[in-house]
Structures are given as C-alpha cells and as structure tokens.
1. With mean count of other Cβ atoms within 10 Å over residues 72-79 computed per structure, which member of 1, 2 shows the largest figure?
2. If semi-axes √(5λ) of the Cα gyration tensor in Å, for residues 48-143 alone is calculated from each of 1, 2, which structure is the one that comes out at 21, 16, 11?
3. Could you tell me which structure in 1, 2 was used to calculate distance in nm of label points 7 Å out along Cα→Cβ at positions 56 and 152 as 3.1?
4. If mean count of other Cβ atoms within 10 Å over residues 16-23 comes out at 9.6 when worked out from the coordinates, which of 1, 2 was used?
5. Assuming 3.3 is distance in nm of label points 7 Å out along Cα→Cβ at positions 112 and 168 as calculated from a single structure, say which of 1, 2 it is.
6. Using mean count of other Cβ atoms within 10 Å over residues 104-111, single out the structure from 1, 2 with the greatest value.
7. If relative contact order in percent (Cα under 8 Å, 6 or more apart) is computed to be 46, which of 1, 2 is the source?
8. Work out which structure the value 24.9, 78 belongs to, where Rg and Dmax of the Cα atoms in Å was derived from one of 1, 2.
Structure 1
C-alpha cells in the first residue's frame, strides 16, 4: 500500500494494493493494524454511501463539536474531492487540497477532524464511500459555501448542482469563531511527500 502526504498537514492519500487476475481483482480497503502502521490510527464507528449524478457538488461540510475524521473513496465513477483546514489557530488555516478520486485510481483520502470537505461529480454518476470516526450529528453540522473566495478551490465544473441547503451556506468569515474547531499541535506521520495543490493561507491573517 502506498501512502503519501499531499502537503496539507494531517491529510493523507492511500493507494491500497489490488491483486488482479483474469477474473477481476481483490483489494483490502481497511485493516486497522496495516493502516495504523502507515500513520492512520483511527477507530471508525459509521460507514456511509452517497450516490450522485454528473455535476452534483456536495459541500463544504464538517461537524463541531463531535468532529469526524473521514476516510473517503469512490466505489464507482469519478469525483474531484477537496478539503480545507478551518481549525482556529492552525498554521494552514484556510488552505485547501484537492485531487481526483475514482474507481479507476482507487485512491482513498484521509480527512482529519476539523477539516471541511466537499466533492463534485465528474463522471456520469458516482458512488462515494465514507468511513467516519464519529456518528453523524445534525446539531454539530457546519457548512461553508463551496465557492468561498477566501478559500479559493478551483472546482472543475462551472454550474454545479447544489442542494437548497448548500446554496445557502455562509462564507467562512461569516461563521463565528467559537463555532469553528480549534487546532491542536500533533506529530505528523513520516510518509513520502507528493507535490501539493493548496490554496491561499489564512484569510483572516
């Protein structure tokens, strides 16, 4: 299994090994001991699936309190997946990372607690899988507008299909600071680095 750190502290990309033959392939998508040795020591309590058609954009979402860490992947189709660090006091506050996740590249992204997450569907449809470290809690939900210029994610679709709820989300600067998660220093796992695609720094700096 290949593991890389794309440049946004705490975010990891996993490429599980696939064992192929004439029948198809077999792949281990989660093994606690193996992933812990690679730097991800998470306990998951909920798995979720979402199905979306082409052009749908979901995000940006997070929970606080009851912050969720998420290991996400695409079981069918292709999406552009993006995360933004919105932890108060973080050196990388307001910065983002994005990449393509698909059933072809079989990548998994680890999104640490305190990061806002969203994705848009590039294929005809996509089946998106989440493994979460906390249960969904609607009272803890926070949303940030998908096209917030202070974060500046260059989404690869111009007219996304949004839910009514996501269309009404506030900008990051409009969210009271007390509602945002707080950054706490942590030791990053030692993994190979990969060229990063991050956005601007803290828009409040």
Structure 2
C-alpha cells in the first residue's frame, strides 16, 4: 500500500495501479473525484503537424512522415509507389499529397500506383498553402513521430508531431464527504491503467490509499 496526504487537486500516481480508499482528516464542504489519466476528464488529443508552402515543389523533393517518404515528381514513373505529382501550384501539389497519405482517389494519376494509405497518420485540414496531418489515435505517443522534408519552399512547423494528449477517464464521480473525519474504502479497490488523478472541491485534508 501507498499513502498520499494532500490538500489540493493533482496527480497521485503515473501508470497502472489500484485505488483503495481515502482517509478524510478534515474538510469544509469537501468533495472528491478520481480519474484514470493525467488530468481531469478528457477525451484525449491527437498529435498534429502542419506542412506549409511558401512556393512551389520541385522535382525529387521529398516529404517524410514517421519513416514513410513521399517523393514529388513532375511526371509519375509507372508502377512506383509513394510518388506525388507536382501540380500547377502549391495548392494542387498539397491536394495530391493529401490523397497519397490517405490513399484516396487519384492513385496512378496524382500519386504513384501501389501507394497505400499511411498507417499512422491521416491528412486532414488542407488549404492552398498548408497541409495538416494528424495521428490516428489520441495520446502522447505520436508526439515522437518525425516529420522532415528536403524542400526549398516547404517546411514542417516542427521536427515531430505535437500536442498529443492522453485521455483521462472518470473512475469515481464527484462525491461529498460526510461531516467530520472518516475512512472510506472502495471494496477490493478500483483499478486504473494510465494514472490516478484526484480533483478536490471545497477544502479538504485527505490521505489517499493506493498501490
């Protein structure tokens, strides 16, 4: 068993474990909520990256997303996967890249035959000068996905995808402490997998029992 004495909202433990109960030492209109995750209830966030163009693509320039490289070509070589046709302007080229990443319409004409959809990211918001890519799942894991290029007029906003965040699932909804001090146990315990996070309402001095 482990014990954490606290008087404020915050993380109790990272990773998996079990919540067994709380000891209420003192409180004034105190309440508690527990979440499985690194914060309050959240659906999580998918990591994203933005590729921005300040001009046109050139023949044989490349864009790489977590190990998969797309090569821009003035003319596609028959049967060569992961090639992207350079369009009349940057907007058209970004449209073709989006199709290649997603494996949508255009195989063999706007991107190379045999190209398969990227298994880790999706190309989402697209403008005349920028293409956003997004991890397929929420979480911090994709913040390590590398994004690089060999272009003169095109650049990623960062060297990796950014801003991915883990989900945080409600374990125990907000409950109010009875008057005075007390010990409140949760049967055989409640398991959590991503971390234990405590949200306090009112004022309270409690000891959280967990493992």
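Quick note: the coordinates plus some simple rules give every number you see, no bench work behind them. Quick caveat, the model's predicted, so the values are computed rather than measured. Cβ atoms are built from the backbone, for glycine too; each structure is taken alone.
1. Values: 1: 20.4; 2: 13.9.
Looking at the calculated values, the largest one is 1.
2. Values: 1: 22, 14, 12; 2: 21, 16, 11.
The read-out comes from structure 2.
3. Details: 1: 3.1; 2: 1.1.
Value 3.1 for distance in nm of label points 7 Å out along Cα→Cβ at positions 56 and 152 corresponds to 1 out of 1, 2.
4. Working: 1: 9.6; 2: 18.1.
Value 9.6 for mean count of other Cβ atoms within 10 Å over residues 16-23 corresponds to 1 out of 1, 2.
5. Values: 1: 3.3; 2: 4.4.
Derived from 1, not from the others.
6. Values: 1: 19.1; 2: 16.0.
Across 1, 2, mean count of other Cβ atoms within 10 Å over residues 104-111 peaks for 1.
7. Working: 1: 31; 2: 46.
Only structure 2 yields this read-out.
8. On the way: 1: 16.4, 55; 2: 24.9, 78.
The structure behind it is 2.
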